[in-house]
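Undergrad: Next up, some structures in structure tokens.
No value in this document is a laboratory result; all are computed from the given coordinates. Source: prediction; values computed, not measured. Cβ atoms are built from the backbone, for glycine too; each structure is taken alone.
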Structure P
Amino acid sequence: MEMIELMRARHSVRRYLAIPVEKESRNTIDNFVNEQKVKSELNIQVFYDEPKAFQSFLAHYGSFRNVINYVAFVGQKEEESKVGYYGQAIVLKLQELGLNSCWVAVTYSKRKSLVQTKKGESILSVIAFGYGQTQGVTSRSKSPNEVLQLIGEKPKWLDLGIEAALLAPTAVNQQKFKIICENGAVSVKKEGHGYYMDIDLGIVKYHFETITGQKVKIIE
């Protein structure tokens, strides 16, 4: 499946079947995560058959069920955009393997989880994954005109890049970003205020760059 099709097919899933991830898929996930760790220099930890992190009131409140697999990102707050960028690469690899996933910000128990942190580090985000009870549903989305500022001529790849950006998951589906294309140079910035927006920008950047092959600069 082409990458844009994976992006179109991926939806956030919070309820999972009690089916373990097969050994072959685990090996593929572990190898891919290790590649992302080397590229990003992030502390990324993968857990299988570990229910403790999602056995809490917060997880129940967030409608999570049967979550026993997750990827955790540990580090400093200034690394959040990298977490979004390389984490979304993992999300799409999971989708390619026939697994469902969901970015998780706070609706899990950091205390109960098995994630290892050092002094000064914190868990920046988690990706829950497994075989979903459903494939999820398409979220409401802004229109391309709401997120794009075009200066100069429109490149032929821009429409597909904007579609990919709008397919990027964002915290509480806020889509609070603006993509600026100025004479073919692309940047993305926060639009307004919201939750976990640095992670969101990293995810949007990954989607746009992967589909178009064009570099995207994050503007603080």
Structure Q
Amino acid sequence: MDALAQNKAKYEKAYREQREFLRYPADWVIRFHNMYMKQHIPSGKVLDFGCGSGNNSRFFMDKGYEVYGTDVAEATLPLIEQNCGSTDNFQILPPDISILPFENGAFDFILSNQVLYYYDTAERIRAICEELKRCLKPSGVVFFTMMGPKSYYITKHAERVGDDLYEVKIGTGHRLSGYHEIIYVVRDQAHLLDLFDTFDCLTTGYFDQSMFDLESNIHWIFVGQKYAHAPHP
């Protein structure tokens, strides 16, 4: 099975069982809003690319943004409705879609939180980034997160199956038992910058946590802008 199709199947099951029914926004998303968006993007249109159950979408709606969302799993729709009150601005898209159903320059801000690493090659990631860039207004901003190699998900439960590509299988007895997915891992900051060089980098960072069996969940953060300095030729 193609990696994108396999990951989609995993999330269809997880959302159907409500194992991925998040109700509250990610704390790093809240921090980014408070540290940057309040000043630089206080209003406008937001795309939550890979919105899942709509927990981050709900946060931006509550802050007064016009929010749109996409996901690959149809099972997210009833969860989005519970979180956001409506699915009118949300769409289910094929995981291998090459042209997004949005106009050029539609969005002021695009969030893709813990999503882009489900594309199984650097080429696929760069291709969707080019499409996301098309959908951004000039000077529009993106916020992406990517899994790092020290995550317990990788160190404890994964086998390397390609260049920076890992197959994750979590066995019985674990709170995430049965999860089976393909993850593209970002090695370091240089790799992160190279992967997302279609955008002008505003900042990079990471978040990490350790608690109980969660020895590390390190994810890189990339914040970029379309034409931060001058339009590219």
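Undergrad: To which of P, Q does the computed value 24 (relative contact order in percent (Cα under 8 Å, 6 or more apart)) belong?
TA: Of the options listed, only P reproduces it.
Undergrad: Matching task: -10500 is the computed value of helix-only ellipticity at 222 nm (-39500 (n - 2.57) for each DSSP H run of 4 or more, over all residues; to 500). Pick the structure from P, Q.
TA: Numbers: P: -10500; Q: -7500.
Corresponding structure: P.
Undergrad: For distance in nm of label points 7 Å out along Cα→Cβ at positions 143 and 207, find whichever of P, Q sits highest and give me its label.
TA: P
Undergrad: May I pose another question? Given that distance in nm of label points 7 Å out along Cα→Cβ at positions 39 and 71, derived from a single structure, equals 3.4, which label among P, Q identifies that structure?
TA: On the way: P: 1.0; Q: 3.4.
It traces back to Q.
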